[in-house]
Structure 1
Amino acid sequence: MPTTPRTAPARTALAALALTTAALLAGCTGSGGTPSGTPAASAASTGSPTAVALPETPVGEHAAWVIESISAEPTEPDQIEGQVAERLSPSVASQLTPAQLAEVFTGLRASGPWVPTSVQSAESQALITIVDRDGQKLDLQLSLDGEELINGILFSPSAADRVPAASWQELDDTVAQFAADTTLVVTDVSSGERILEATSPGQSDADQSKPSGSMFKLYVLGAVADAVAAGTLAWDTPLTLTDAVKSLPSGDLRTEPSGTVITVQDAAAAMISESDNTATDLLIATVGPEAVERSFAELGHHDPAENTPLLTTRALFELGWGSPSSASDWASADADGRRALLAGLPTGLLDVDAAAVTTPVWEQGLDWFTTPDDLVAVHRGLQQKAETPTGAPVREILAINPGLGEDITGSDAWSYIAFKGGSSVGVLAGSWYLERSDGRAFTISIQGSSDDPAELTDQALFFGQVADAAALLESQD
């Protein structure tokens with residue numbers, strides 16, 4: 001078995017790092033040939049835009065194909081059919097015909113060529129601002145499945161042109177228009193006062209537990225920190241990758257050969273900054289699922305039983321989208337029955353088709369559930385652990401990927417930003433702990449869920465509300 005040491009790479013800031021990126025949506029063309037809701041092109045060009053390099057990764061290569069396709073000469077549906085089969089995941093190709101894709105591309109070609117001017121990219125996701133010859137900007141959002149095929153593609157008005165909310169009331173009004181059930185809560189950590197409590201029409205109770213996707217990994221980090229404090233583990237303890245913990249994306253540890261060695265700290269960094277599912281399950285196997293269940297209680301979750309017994313990420317994939325799915329069995333089982341389901345799952349390499357991960361299962365209880373107050377408590381608790389003699393890496397790990405753009409992270413107003421995001425099919429969420437330069441600390445959480453994954457496809461719009469909240473907090477009394 002190979003024993004190649006591995007370290008976690010640094011990450012670029014992308015608003016959401018997903019548990020799985022199964023969003024499905026292609027931008028629909030409006031009557032004028034450009035995506036509906038796109039601002040009118042500027043009256044006069046401000047000069048040729050400066051192109052930026054796309055990442056030399058699978059998602060970057062797919063993005064280059066999309067941009068070339070909307071800038072090239074018109075392509076007939078039969079000409080693009082082969083490209084569709086080559087680029088799109090089967091789940092998308094079954095719902096998005098070559099003719100439909102050609103229509104989208106043709107509508108955008110009318111104002112091309114398009115130039116990429118800004119790129120935010122993670123392993124399987126990218127948010128790219130593109131500009132046409134008249135200076136019109138669009139955001140191209142792409143996501144890939146486990147086979148590195150496109151399973152999400154969206155053209156939307158550029159977030160760079162979006163007018164930020166000028167008040168908490170404007171933020172409240174914007175969230176009230178979201179189709180997905182959404183809660184956005186901003187809290188003063190010291191006083192516990194909620195500065196903002198915004199909900200969409202379908203989410204009348206801001207304190208209701210909602211699926212949170214990979215944000216549960218904050219509790220895994222807490223359990224790891226507890227093991228280090230107890231002396232049963234160290235941050236530099238080497239862990240060995242096995243087939244039994246390999247999961248589906250996100251994260252790239254799954255692609256390493258079994259026998260690969262990674263330290264506890266590097267696995268934790270990958271779990272938080274990249275949302276690496278395999279690193280997560282490796283850490284859960286190391287500390288034990290019961291330790292993570294205790295972490296929910298110790299870190300102030302209002303009802304730890306909601307997440308007991310603990311799901312690993314690969315268990316979620318197996319139960320939710322295995323063949324056959326066990327989602328209905330999980331929904332109807334009590335805690336003992338759920339433990340029996342988990343005990344009966346196969347070991348070895350995960351046998352779940354990533355292309356099958358398209359149907360929401362959170363309504364059957366297959367996710368991890370938190371309230372806004374739970375997220376305040378877990379961030380506060382992790383920062384307290386970071387102040388202990390053995391806990392310093394916790395603070396560093398949480399800040400690797402701040403999950404916000406440079407306009408916020410580059411501001412002198414903020415001295416520290418911690419972040420964890422999460423998503424599953426029909427679930428999108430993020431939580432932030434921010435320390436202002438004057439010493440005050442705040443949390444921001446946003447949680448969205450829907451039985452229609454398309455309602456949560458526009459991550460730039462969804463997480464743009466968080467950026468607006470952070471900007472408003474810069475001057476909050």
Structure 2
Amino acid sequence: MQISGIAQTAMDWTGDAIALGFFGSEEVIALPSSLSALDGKLSGAVAEILAETEFKGKSGSVSLNRVGSGAPIKKVLLVGLGEADQWNSASVRSTAAAIARVVKPEKSIKTLALHLPVAGDAATTAQMIAEGMILGLYADNRYKSGDDIEEPVLETVEILEIGDQSAAIAIAKSLCDGVIYARELVNSPANIINPVTLAESVQHLAAESNLELLILEQEDCEAQNMGAFLGVAEASDLPPKFIHLIYKPEGTPRKKVAIVGKGLTFDSGGYNIKPSGPSIAMMKMDMGGAAATFGAAKAIAALKPDVEVHFISAATENMISGSGMRPGDILTASNGKTIEVNNTDAEGRLTLADALVYAEKLDVEAIVDLATLTGACVIALGDDICGLWSTDDDLAAAIATASDKAGEKFWKMPLEASYWESMKSPIADMKNTGSRAGGSITASLFLKEFIGETPWAHLDIAGPAWSEKDSDIYSKGGTGFPVRTLVHWVLS
């Protein structure tokens with residue numbers, strides 16, 4: 001699909017379909033004067049459709065209508081924009097996605113024009129439209145066969161009256177490529193993406209994107225005393241892979257940062273096995289942090305910022321076997337701290353512990369980790385909002401700014417030191433879980449034990465990493481959250 005900004009007006013454009021945006025009203029919208037020429041060109045069809053559909057411009061509403069035969073435009077989409085004072089870049093993106101979902105099944109629409117008001121500036125508007133269209137049209141059909149697969153036939157999208165915005169659209173495409181890469185990793189079942197094949201996928205990414213790659217095998221991790229990570233990996237028949245992908249800019253980097261993603265390609269819960277049903281069946285998505293980490297790498301490699309970025313994931317499965325980690329075992333992490341395992345299903349923080357110690361040894365200026373870590377965060381913030389914990393206010397503020405640009409929702413949570421009492425063990429330095437209350441906070445406090453002085457932020461993406469329905473730019477399944485926030489953070 002080719003997306004471009006053009007100076008052409010709605011009056012001058014011809015093609016299969018045109019999407020016309022209207023701000024909301026309590027009354028049925030009358031034809032605005034700015035579209036009178038187009039309406040005349042279409043023999044009064046736009047005014048007639050507005051009246052017949054009683055269109056009021058409710059935000060997110062899209063009405064697809066056929067124009068009479070022989071017209072220079074075959075179909076008109078009436079698009080509701082909501083209140084004018086609420087129109088912003090996020091609205092542009094979600095509106096474009098709503099248009100994409102309506103157009104997706106239409107086999108007669110190969111060329112589409114969008115006539116939407118600018119939000120902010122032309123470049124931002126073009127970028128948001130491109131993101132919404134690409135992600136709204138996306139469907140993961142890799143594991144389907146037969147005649148019921150519906151691929152969009154849309155070939156050309158032209159954004160009217162905005163001029164050439166190719167640079168902004170190129171940014172959008174790179175961001176979306178990263179998001180889609182992450183979505184496909186998350187959506188792939190555990191018999192397709194496991195520690196070995198995840199490492200292979202990142203090898204391909206490194207080769208095509210000119211990135212450096214270091215993969216630590218089990219013996220390498222043993223040499224670095226990664227007892228927490230290897231304790232989780234012990235029960236799997238598949239070897240663990242510690243993946244370290246590196247982007248270096250040309251010249252001297254302005255900053256050096258690390259992004260660390262939880263990489264549990266399948267999480268059975270271990271001996272604290274998860275209940276049967278949807279809970280365990282979804283556990284292919286427990287590597288959503290790693291997927292977003294490497295999705296961000298794909299986008300950053302294309303956008304080439306002047307920042308050195310290290311992308312890290314300790315990848316393994318959490319399985320059950322005679323040699324596996326048991327409740328009550330004591331593990332020693334690579335910083336020498338000992339952990340009493342009182343719940344084998346709190347395994348992600350064990351893998352992250354060694355990954356964070358490794359990342360800090362790289363002498364980076366900031367570390368951000370992301371993980372589908374706790375159900376407690378979903379209880380606290382729901383399915384759409386990511387929990388954010390940080391030891392550094394400037395880093396937290398920078399992530400918040402990046403999330404605003406990305407349109408991804410975060411909420412800063414407390415690192416309540418007094419809650420650490422429930423994490424203390426009588427026989428080791430700590431347990432891996434505390435009391436049920438404040439579970440996402442105690443998980444964050446656990447991770448903090450493996451960070452020294454480096455500014456650090458932890459993102460619990462357990463809610464927004466997966467969607468149970470098609471909505472906005474998300475299709476059901478892996479969302480690719482928070483690839484776009486991570487990229488905007490690095491770019492800024």
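Quick note: the coordinates plus some simple rules give every number you see, no bench work behind them. Model, not experiment: these values are computed from the prediction. Cβ atoms are built from the backbone, for glycine too; each structure is taken alone.
Kindly point out which one of 1, 2 the value 25, 58, 18, 0 was derived from, the read-out being P(r) over Cα pairs in 20 Å bins from 0, in percent. Derived from 1, not from the others. Assign the value 22, calculated as relative contact order in percent (Cα under 8 Å, 6 or more apart), to the correct structure from 1, 2. Going label by label, the one that fits is 1. In this comparison of 1, 2, the computed figure 14.4 for mean count of other Cβ atoms within 10 Å over residues 335-342 is attributed to 1. Among candidates 1, 2, the computation of distance in nm of label points 7 Å out along Cα→Cβ at positions 111 and 239 that gave 5.6 used structure 2. Tell me which structure, out of 1, 2, gives -0.66, -0.90, -1.18 once log10 I(q)/I(0) by the Debye sum over Cα atoms at q = 0.20, 0.26, 0.35 Å⁻¹, for residues 247-286 alone is calculated. Answer for the origin of the read-out: 2.
With Rg and Dmax of the Cα atoms in Å, for residues 127-310 alone derived from the coordinates and found to be 20.4, 62, which of 1, 2 does the value describe? Computed on structure 1. Looking across 1, 2, the calculation of FRET efficiency 1/(1 + (r/R0)^6) of positions 119 and 199 (r between Cβ atoms, R0 = 30 Å, to 0.05) that yields 0.35 traces back to 1. Comparison across structures 1, 2 (criterion: mean count of other Cβ atoms within 10 Å over residues 343-350) gives the highest value for 2. Computing FRET efficiency 1/(1 + (r/R0)^6) of positions 255 and 415 (r between Cβ atoms, R0 = 30 Å, to 0.05) for each of 1, 2, which one ends up highest? Greatest value across 1, 2: structure 2.
The value 1.5 for distance in nm of label points 7 Å out along Cα→Cβ at positions 399 and 423 was derived from one model only; which of 1, 2 is it? Comparing all candidates, it corresponds to 2.
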